[in-house]
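**Q** Quick heads-up: structures coming right below.
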Structure P
Amino acid sequence: MINRIVRMTFREDYVSDFLELFEENKQAIRNQQGCLYLELWRDANHPNSFTTYSKWEQEEDLDRYRNSDLFKAVWKRTKIGFSESPQANSYKSIAQIF
């Protein structure tokens with residue numbers, strides 16, 4: 001399993017646009033082949049910073065999504081609002097404790 005964490009910081013005037021964009025596309029992203037989970041977090045101390053957390057069955061599923069027309073369209077509209085460079089990391093799950 002691959003856990004993908006992407007932190008994005010936006011200009012204040014773009015936050016509502018980003019939230020609308022996420023709302024419009026969250027189901028399509030979640031329904032991508034191999035996507036097991038999708039969540040959006042807002043930084044508790046920096047309201048212009050958001051993090052997406054997603055789980056993917058395998059790295060190939062994440063790569064397929066990242067090369068999809070959906071990703072390209074959403075990312076094109078997302079990146080125009082950045083006030084800082086985004087940070088993206090992938091992690092392999094080695095243990096889960098519930």
Structure Q
Amino acid sequence: MATPPLLSTKKCPHCQQWSSWQQNPDDRCEHCGELLDPRAQQNAVAREELENQKMPTIFLIEIKPEDGSVVRFFKTIVRGGQLLFATIMAFLVWLVTAVAA
């Protein structure tokens with residue numbers, strides 16, 4: 001015999017009636033139609049906005065094609081320094097994590 005799915009209920013903050021709740025941010029009250037958890041809905045919207053924001057993968061100095069050869073040379077040196085710094089920081093984070101564990 002298959003076990004029935006677990007049911008959960010939540011008291012509506014608007015009408016104070018109990019409604020079945022699937023723990024989704026867009027679950028609505030069976031009686032008044034309002035959101036059962038308005039804060040979860042706001043958090044889901046904020047989380048989605050954060051996920052959709054374009055984030056740069058790494059902050060490296062940009063070398064443009066129209067830069068002169070001398071400028072490109074120095075920007076390449078600066079970019080190498082940035083990558084070296086990021087590598088050292090990543091190693092230190094790994095080392096602290098490995099020692100702490």
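**Q** Determine which structure produced the value -16500 for helix-only ellipticity at 222 nm (-39500 (n - 2.57) for each DSSP H run of 4 or more, over all residues; to 500), calculated from the coordinates; the candidates are P, Q. Could the numbers behind the result be given before it?
**A** Details: P: -11000; Q: -16500.
Traced to structure Q.
**Q** Something else: As an exercise: Rg/Rh (Cα atoms, Kirkwood Rh), calculated from one structure in P, Q, equals 0.96. Which structure is it? Display every interim value, and only then the final one.
**A** Values: P: 0.96; Q: 1.35.
Computing Rg/Rh (Cα atoms, Kirkwood Rh) on every structure in P, Q gives 0.96 only for P.
**Q** Can you tell which of P, Q yields 3.8 when distance in nm of label points 7 Å out along Cα→Cβ at positions 42 and 90 is derived from it? If you can, show how the numbers build up before the last one.
**A** Values: P: 3.0; Q: 3.8.
Going label by label, the one that fits is Q.
**Q** For relative contact order in percent (Cα under 8 Å, 6 or more apart), which of P, Q scores largest? Present the calculation step by step, with values, prior to reporting the outcome.
**A** Values: P: 47; Q: 13.
Ranking P, Q on relative contact order in percent (Cα under 8 Å, 6 or more apart), first place is P.
**Q** Name the one structure among P, Q that distance in nm of label points 7 Å out along Cα→Cβ at positions 18 and 58 of 5.6 was derived from.
**A** On the way: P: 3.3; Q: 5.6.
It traces back to Q.
**Q** Which structure, out of P, Q, was FRET efficiency 1/(1 + (r/R0)^6) of positions 10 and 50 (r between Cβ atoms, R0 = 30 Å, to 0.05) derived from, given a value of 1.00? Spell out each step's value before the answer.
**A** On the way: P: 1.00; Q: 0.70.
Computing FRET efficiency 1/(1 + (r/R0)^6) of positions 10 and 50 (r between Cβ atoms, R0 = 30 Å, to 0.05) on every structure in P, Q gives 1.00 only for P.
**Q** Further question on the same structure: Using FRET efficiency 1/(1 + (r/R0)^6) of positions 26 and 66 (r between Cβ atoms, R0 = 41 Å, to 0.05) for the comparison, can you identify which of P, Q gives the largest number? Walk me through the numbers before you get to the answer.
**A** Working: P: 1.00; Q: 0.25.
Top value of FRET efficiency 1/(1 + (r/R0)^6) of positions 26 and 66 (r between Cβ atoms, R0 = 41 Å, to 0.05) goes to structure P.
Bear in mind these aren't lab numbers, they're just calculated from the coordinates by the rules spelled out. Quantities reported herein were computed from a predicted structural model and do not represent experimental measurements. Cβ atoms are built from the backbone, for glycine too; each structure is taken alone.
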